Structure I
Amino acid sequence: MAENDFFTELAGTDKRTNIPSTISSPVWSGGATTLTSFYTGSAQSGSSGDYYYDVFDKVGTDTTREVQFAIAYGHFDGSGSLSTSAGNNPSKAIYRQFRNICIRNANSDSKFEFPENNTNVFKDIYVINVNRARYRERLDPGNWELHLGTGDPGLIKLIDDSGATSNSSVNASQRVFNVISGSIANPPAVSPAGEAASDFASSAHGSYGLFYPELGLIILNATRLDRAVDAVTAPGLALGTVESTGTNDDNSMKLYNKLIIAGQGSGYFQARREEQIKSSHFFCRVESDKYNWSQNPTYFDSTTTELTNTTFIQDPKAYITTVGLYNNNNELLAVAKLSQPLLKSRDREAVIKVRLDF
């Protein structure tokens, strides 16, 4: 752009473009970091309820309510759900769908392992699938905390072990962490924290589950959740998963009921998301002899067209409030507003940094 009385061309050294950065923000609707109210839709029990339940932030009569996450139960053989005439089962479909998404090089015999270095596999899982509009690019590892249970002694606090290890496994080009007992306020110091190594990899119950930040998924180990709340090692939720053949045991609702802590009337699911944005920085240099005048109507007398303040004749002053970025055709592309007016005169120069995020 050619420089004239109205525009100043930006030098190549005054521009830094496409700079990546990562930001963290709340997950839930309305910018809420913590979700404490959980609602399902009654119509789901007759439609998608065989497969999953959507969990909303507000009651069904509130037209502004939005889906926050979904809960599902999956079983490798289809137990705990009705069979269709074609021999399909909702729980089998759920298990195999998430197996194919989460497990690298999954085949027809692949099953979830809790944790992944466990030599044993588990046939049934619970899934917490955060709505894509909520987590966008990915959930922030180490910045989510879920409470499940019915109060002391049956309350467990879950978090991932990303803060305790620098090495995450990679499945299908996605990171995966273990779900363990802990909280954001008191993050695990070692992995797996809060459990003896022998308990963590026990063939009897395994860990609480797996966390896939890029997929917005928390896969919970049903075997572990079914353990007694007062178990000496590896306490669970006494969830009571039922694995009938050809019967809808509504196991997803069992987990939903554990979201509400008895005696409190509310639950706790705190989470943040991570997004990578690209920024461009423009350093707009205002030299001493530039932009010292204003076209504001109060600057001139409308009748005589003389300066309202006569001292400006020898010492013009103006206040910069807005910076416009133009292309080579003098077309306005972006506008930046200053937080407060900036005094400009022949005795003052300035560098205004404009940042564009996209």
Structure II
Amino acid sequence: MKYILEFKDHSQVSGIENSLGILGDLGTGSKFGEQTEYFKRLLEEAASQGIDAYVFTDFDLNSVTAWVLEGGQWVRAQRALPKIVYDRSFRRKGRGTKASNTRALTKCGCVPINSAEFRKIALDKYLMYRVLLEESLGEMKLPSTEKYSKAGLMQFIETNGSCVIKPRFGSGGRGIIKVDKVNDGYRVSYKDYSTVCIKENLIRIIDQTREKMNTLGRAHIMQKCIDLPTYEGRAFDVRVIYQRGSNGEPKRTGMAARVAAPNRITANLHQGGGRETLSRVLGSVFGQDINGPIAESIRRAARNVFDKLNESHGSIGEIGIDFLIDRNGNVHLIEVNSVPGRNLFHVLPSIRETAIRRPIEYAKHMLSQANEKSRNSGF
């Protein structure tokens, strides 16, 4: 079985190293794109905790294309496969293989921070929706979601009044279109633009919009819109991060609000959104503090999602969970992320530092467990 072979001769490097490998994607403007600085921080934190860590971008059955920091510069090295893998790649599958990177590395003997099965459903918005439909979610609500089709769109809008069309795979709020039924037709909105059309032109306008956003060939989903309040006239959502730490127990690292840029339909930071503390948003919109009923509902919902998915789809070491709050204060789950960013927590610096530190602490815990297991097995 062959994955990615970059080396003509890798016979000198084989097996599994007692190390942490951070799997990423090569960028254009910087070494690993928007994650470059985060990867630097991870390696610095790993070094401070005595962990041998490196970033890698490609791998085969025996070795990896590794990158380490020397004098503040990224230096390429040939290394064996790591024992622990922190998959921060946005590729669903490895090049040249039908298996995901996480699944392929697991088969090679590496241990992932997030299981391959969890990664699979977290990268597929429709699959995640179908999985969560089978779970007992308590008070938390789940917006109706279907695969996008031209034949099904009109019925979905007639049933729900409005909908959001988004790529089935992908992140960062890219490629999202909102369709609202209005008196004189349909309003199609994307980014900070909108246009109104009649029923006969709706599909054509959506196709043109998808083409402008370079998503015409991608699979999409339709999701029911929630009647939302605004914060200072702008849309907002809530991100919660759960992580395992030094003892392997799951902990809620933090939660904060993402606030949309003026006239934008999504609050993602990649689409110009801003950051705000959840306490300030809840106080302004609902007159509640961070210990009020809405915040407590978000906490319960996030832990419920973590527990359900961890039980049914393999061990989860890190998860980002996104919620909307409707005008009545009800909490709606809109997305689950297996590769959550930390930039939102610039508004809470101590939380951001914790979010960077915990994957390293958990990796250290996992290495210790793996070594203990090897000793008990007589190896």
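Values in this text are rule-based calculations from the coordinates and carry no lab data. Here the structure is a predicted model, which means the values were calculated and not measured. Cβ atoms are built from the backbone, for glycine too; each structure is taken alone.
When distance in nm of label points 7 Å out along Cα→Cβ at positions 59 and 339 is computed for each of I, II, the one that comes out at 4.3 is I.
Work out which structure the value 71, 46, 41 belongs to, where Cα extents along the principal axes in Å was derived from one of I, II. It was calculated from structure II. Comparing distance in nm of label points 7 Å out along Cα→Cβ at positions 51 and 291 across structures I, II, the highest figure comes from I.
Here helix-only ellipticity at 222 nm (-39500 (n - 2.57) for each DSSP H run of 4 or more, over all residues; to 500) was calculated and came to -9500; which of the structures I, II was it taken from? Matching structure: II. Computed over structures I, II, relative contact order in percent (Cα under 8 Å, 6 or more apart) reaches its largest value in I.
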